[in-house]
Structure I
Amino acid sequence: MQVMADTIRLQDELGHELRRRREALGLSKSELAGRAGKVREVVYRLEAGEDTTVSSLMVVLGALGLAMR
C-alpha cells in the first residue's frame with residue numbers, strides 16, 4: 001500500500017489528490033465507489049472537498065491503494 005507523501009491541509013487538496021490517483025489508475029467514480037463498497041456520491045463528495053465520514057475516507061483510500069500516516 002502506498003503512503004501519501006504530500007502534506008495535505010485542506011479538504012479540497014485531498015479531493016484533488018484522490019481524483020489524480022483515481023484517474024491514474026484508470027477508474028471511473030462509479031468503479032472506485034464499487035471497489036470501496038460505497039455509493040458514487042461518496043466519491044463525488046470526497047473529490048469535491050466536501051464533508052464525509054472518516055470511515056468513508058479510509059475505505060476509499062484503501063480502494064485506491066493509499067494510506068494516511
Structure II
Amino acid sequence: MKSINAAKLVKILKIHGFVLARQKGSHMIWKNLKTNTIVPVPLHGKSKSIPVGTLLAIVKQSKIPKSNFC
C-alpha cells in the first residue's frame with residue numbers, strides 16, 4: 001500500500017460517513033455516527049504524506065476496506 005496525504009485521507013473518510021468530531025493541535029478526530037467508529041488522523045501538513053504504518057492503523061480502525069484507500 002502506498003502512503004497518501006492527509007487531505008486525500010480526509011476526503012475518503014467523508015465519503016464513508018465520517019464527520020469531524022474534534023481537533024486538538026495537529027490531530028483530527030473523525031467519527032462515524034452510524035457505526036460509532038472513531039479514527040484519529042495526524043495533520044502535520046495537508047500535503048505531507050502519512051507513513052504507511054500509520055495509514056494501515058487508520059484503515060484498520062475505520063473498518064473501511066483497504067481497496068478504497070488505493
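Any read-out appearing in this document is the output of simple, stated calculations on the displayed coordinates, not a laboratory observation. No experiment lies behind these values; they were computed from the predicted model shown.
Structure notes:
- Value -9000, calculated as helix-only ellipticity at 222 nm (-39500 (n - 2.57) for each DSSP H run of 4 or more, over all residues; to 500), assigned to which of I, II: II
- With relative contact order in percent (Cα under 8 Å, 6 or more apart) derived as 45, matching label from I, II: I
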